[in-house]
Structure 1
Amino acid sequence: MSAAFLGTRPHAGLAWLDHWVSMGWLRPLDRQFAAFLASQAPGADPLLLAAAAWTSHQLGRGHVCLDLPSTLADPERALSLPAAARQPAAGVDTPTPVSLLQDLTLARWKAALAEPSLMGGGPGDTPLVLDGDRLYLRRFWQYEQVVRTDIDARLAWPADAARPEARPALRKALQVLFPEAHDRTGTLDWQQVACALAARSHFAIVTGGPGTGKTTTVVRLLALLQHLALQASDGRRRLRIRLAAPTGKAAARLNASIAGA
């Protein structure tokens, strides 16, 4: 790592961020966020400004935080950097992200982040939050806390299908929805397993690569939950099903996938 970098003040660090923007390694927005932080804390360590810019950069790539250990272990992969970001070009004094992090330890980096006016460890009003080894913009840390609280509440609330007396009905419904699972021997039907587990909880995640049957599984799960709700209420209670997606285009694709499954 460049010793000169560690000994300079934020304005020099911002000059290097300018170079990284010109190389396409950061967005102008990322650099401006770091500049704002430098204006709020003129004595901030350049390593903090770099971390803040990378955290903003990660948001642009769909990641809610900057994982410090992962970034130190493999900067190119963590920050989606090209090979040109490994070492400075001949005659260029500006460190690359990779060369900057090359000899940096996690302890040293976290020490550089300890700027009370900019960094917090939980609730507060600082623009950045360091939660364990993950660096967040406060707004997105708060979003994650809201999601976590909701998931915890759902997990603490037992589902009707998890009750012992509901198991026979669940087993019978699964046999109807997955008749092919009973025509095979020695083969576990993971779609059936996913439906069974999801029905027994108020929160479930179904994952899989393209063509593995995620949409089909969800459709069968919805049918299973609707059937169990109607059966438990003697046909008086029908579930309301809500589908959510991050964009209007994604919502349209989701509706089309469900309708065509």
Structure 2
Amino acid sequence: MTDFDPLMDFASRIAREAGEITRQHFGRVTTSFKSDGSEVTAADLAAEAYIRQALADAYPDDGIVGEEGQDVPSRSGRRWIVDPIDGTRSFSSGVPLYCVLLCLEIHGDPALGLCHFPMLGETLVAARGAGAWHNGERARVSECDDLAQARMVTSGLEYWRDRSTDAHRAGFDRLMRATRFTRTWGDGYGYFLTATGRVDLLCDPISGSYWDYAPMAVILPEAGGRFTQFDGAAVGAWTPALATNGRLHAAAADLLLHG
């Protein structure tokens, strides 16, 4: 047992309960748009409200940052990062590959990460030094060490078209040609597939907002993988993102940057 076990259990429980809220809305969603053009649904708002209340009840001194609400300052040195529905486009389209994302920072450093897939019944949770756990079993990345056999995913081709550079698009084309296949199983689902060894790498031109990628900074390393920008720097908001099983990281990054 680690010091993080109670927190991982708590995070898993509230993510599952928030997921049940989203399930009640699934397939009958009314979508509106925020000022930045991103989608939001009643399920997003209800699920985040539940998570915020659960956090406030259990850890009233912890801070909260969520996609759909106001920031709550921390008095404990801990802060929760909340994305009630990662993959809103999937959710609003009736595609069951969305997830609830949670991250716990301690003194500014991500220490716990979680993704829960309500429609799939799958939860992946990790904490620093405690490993990554998929439905109670240890989660590990794949052992593939040959790009020619690698299974790659990305979140959306329009991101490469609209939010990338010519150099990065050329690098992604080289990487696609070098790998076994590429699929658009993206967003949190793509990271989940990478961390559980079902695919070997994820490559995206943009990481998204902090709540979209913060859990991955814990999940990928604890599952044995790597998660960086193409040049090896730490992933930041709206930067490129490369998640791999570790064995393929250097070769993939080299193709992305140099050919």
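No lab work stands behind these numbers, since they all come straight from the coordinates. Since the structure is predicted, the reported quantities are computational estimates derived from the model, not experimental observations. Cβ atoms are built from the backbone, for glycine too; each structure is taken alone.
A value of 4.3 for distance in nm of label points 7 Å out along Cα→Cβ at positions 138 and 162, calculated from one of 1, 2, originates in structure 2. Name the one structure among 1, 2 that mean count of other Cβ atoms within 10 Å over residues 98-105 of 27.4 was derived from. Structure of origin is 2. Computing Cα extents along the principal axes in Å across structures 1, 2 gives 74, 38, 35 for structure 1.
Structures 1, 2 were compared on distance in nm of label points 7 Å out along Cα→Cβ at positions 82 and 218, and the highest value belongs to 1. A value of -16000 for helix-only ellipticity at 222 nm (-39500 (n - 2.57) for each DSSP H run of 4 or more, over all residues; to 500), calculated from one of 1, 2, originates in structure 1. Assign the value 12, calculated as relative contact order in percent (Cα under 8 Å, 6 or more apart), to the correct structure from 1, 2. Comparing all candidates, it corresponds to 1.
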